[in-house]
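Listed below are the structures to be examined.
None of the figures in this text is laboratory data; all of them are computed from the coordinates on show. Treat the numbers as computed from the prediction; the structure is a model and nothing was measured. Cβ atoms are built from the backbone, for glycine too; each structure is taken alone.
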Structure 1
Amino acid sequence: MKVGFRRLSAGLALVPALAVAQTGEPRAVSLDEAVRLAQQNAPSTVQARNALRTGDAGVRFALSQYIPSLNLTGTAAQSGGTTFFQGALVPFKGDAWNYSKGYSMNLQLFDGGQRWYNYKAANANVDAFVANEVNARYNVALNVKQQYYAVLAARESESAANRQLEQAVENLKVAQLKVVAGTATRSDSLRAAIQVANARLSILTAQNNVRVANASLTRLIGSTTQVTAVAADTADIGNVVIDSVALARYADEGPSVRQAAAQLAAARSAHQAASTPYLPTLTAAFRDNLNNSNDRFTWGGGPTSSSTNLSFNFSYPLFNNYSREQNLTVARVNEDNAEATYKDVRLGQQQQLTQLIGTLRTAQERVAIQLVTIASADEDLRVQKQRYNLGASTLLDVLTSESTLDAARAALIQARFDARTAKAQVEALVGRDLR
């Protein structure tokens, strides 16, 4: 029995050495800095910003369709050799070089409103890209906050495990003294030793969770060096004032709803643009050309001729193999789909908001309850320790009280994490920060 106890004690002494395997200290970053870096480097936000750039280019292109197209031309051609003249092969007579230059402009005067509807659709797409960029930023912020809060929760768990270890070591010392004095059985010391081992295992688990959360946070913010949460951010979360009416209004104007509304507007404009091929088109064209020739390469000289041409083209396709009907049907279907999506997104926002508000309120209440529970469990443990020291209770009663206190601490840590996460989820849903 003594040999087994000594082996257990020797094994326990080696456990803390495993915690020093980590090399280097990660750099502490604040939550605001972590969110800013992640929003700057995350692929989703980069893609959202680039999509917005593409949308702006689409608006410029739609506007440019109201401007005449301009083409400049210039040619220089050399002629030589022989030719047939009155049935005989004679040398080529005339200037060796022929030149021409000119410009032309084309402008569509009437297209049934297609350019205007395309311009409206391009603007609606930009609105959708703006909302998508906001949505991407807040989703990235949500992911960063969750990992940041995971670091804080792991640190809180490590701190709780350290307190658990202190209590277990104290119990072990008392149990060993009582065993020597003959007032307790050897099973008490063994139970206390097991509690020490479990506490040290909890510390290792919490330290590993800190390292894993640090690695996830480092990846999210795009840092080349390991980062971690600021220790000061472990403070209490505080109560967030929840205004359900205001939050419901914010959710109805959130980035996801704005994006769906903009996509619906773009689909409607595209539907209108698809109807314009049933109307005729009118196009104006103007050309101005100069031609001259010379016996050498000079880009000038010699006789010059000029020509100008102004034309108007009226076009109306009577039948184009149902191409117009096909495009119109597709546009109508896209509009119907966009309208259904918009309605569903609005209802989904309200559903998620209701769930998240309930989660946030419940988590805040759990935090308050667990604080009282910890105070009560701590007092109960103090009483049980005194009773055990006086011989009025067993070590099992002390360990039961310690387990209750440890469970209350773990529940508080989880409640804080849930409250922080729910708050971040509400912020991502409504597209604004809650203070």
Structure 2
Amino acid sequence: MRVYLVGGAVRDGLLGLPVQDSDWVVVGATPQDMVAQGYQPVGRDFPVFLHPQTHEEYALARTERKSGRGYRGFTVYADPGVTLEQDLARRDLTINAIAQDASGALIDPFGGQRDLRDKVLRHVTDAFREDPVRILRVARFAARFAGFAIAPETLALMRGMVTAGEVAHLVPERVWQELARGLMEAHPARMLEALRACGALAVALPEVDGLWGVPQPIQHHPEVDTGAHLLLALDMAAQLTAPLAVRYAVLAHDLGKGATPASILPRHIGHEQRGAPLAAALSARLRAPADCAGLADLVAREHGHNHASGALNAQALVRLLERCDALRRPERFAQALLACECDARGRLGRADAAYPQRPRLLAALSAAQAVDTAAIAAAAQASGERGPAIGARISAARAQAVARTLNTEGKKAP
């Protein structure tokens, strides 16, 4: 029984990056051997065990044979006779197919160290084509390792997989898992670029792919192309260390521009109303978490109004806050404003521009929240008012509070 450190832990160690998780491969053992030594079996589809002390994952060396379409279409073979090289051969990229033994020696049968040095994302063997999730993983690694390029032969293989229809068989959970991880990388735009380059974006995220080639007014978008704007906005979200829900909202915020009638291009009048149903459909298809889906819907509907909020008076600002459910869900509204800032600054030459709408709307929200609505409601009820009349009183009081705050802030400004 021989144990090797494999995969991302070896790769990141060689790159001088922090090692987050350690995965191990065991050669020459049976499941019974592992259990006898105190390992806990946890693998459903293949033999994986948790170490009795560290709880890290130890997998028996295995091979795979394609037996169907999509991610689950495999027959796994684990046996004490499976060699380390056979196990490494089934991995996705050469940089992930390096092992390290107990003495620290590296086992690198497929040139992973060379590709780390040359900054190349290259598939290990032709078995890569058997798992469409690997297309998403390569795109995610492109987002993580910004200086790495996809090998031409690997990109060609990915294109062939798309043409063969493999991407259409991906289950939504795996698409979401890889998409979410890619969005949280340092350069999420590179993930979309990689998916577009092989044709997978048009299959997995057609609403997003449809943004390329769609023009926008140059006075608002010097980059003109809507797809180019999306890439800039996503990388701005990473620059501002936005959480996943914000990055996903940025991904979905402009989908309505892809559905703009040619007669009103490039102005995109009403793209928010067109985009919200598209964002909702995308979230439903991906089975996105509720916080991501809800924020994407809000940003798709309201980002234009938030951008234009500098011209709104106090009453209109309160209506905007109420429409965004900001008084009941202030944290979500703050995230929506961050997504809007990513949108505003994700434009050619405007990465360092100020976005005063965000602090102004947050100040308005704070002022509106400070209003004693219970006291107003009680006074209105004492006067015989009911329902909408009470709501109108509360909105008026909030508008007065917002007006006072904005007047004060205006006097402080130079």
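Check the numbers for Rg/Rh (Cα atoms, Kirkwood Rh) across 1, 2 and tell me which is largest.
1
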Among 1, 2, structure where FRET efficiency 1/(1 + (r/R0)^6) of positions 220 and 340 (r between Cβ atoms, R0 = 41 Å, to 0.05) as derived comes to 1.00: 2
Label whose coordinates, when helix-only ellipticity at 222 nm (-39500 (n - 2.57) for each DSSP H run of 4 or more, over all residues; to 500) is calculated, return -23500 (choices 1, 2): 1
Computed 8.5 for distance in nm of label points 7 Å out along Cα→Cβ at positions 116 and 388 - originating structure among 1, 2: 1
Top of 1, 2 by distance in nm of label points 7 Å out along Cα→Cβ at positions 276 and 380, largest first: 1
Origin of the derived value 23 (relative contact order in percent (Cα under 8 Å, 6 or more apart); candidates 1, 2): 1
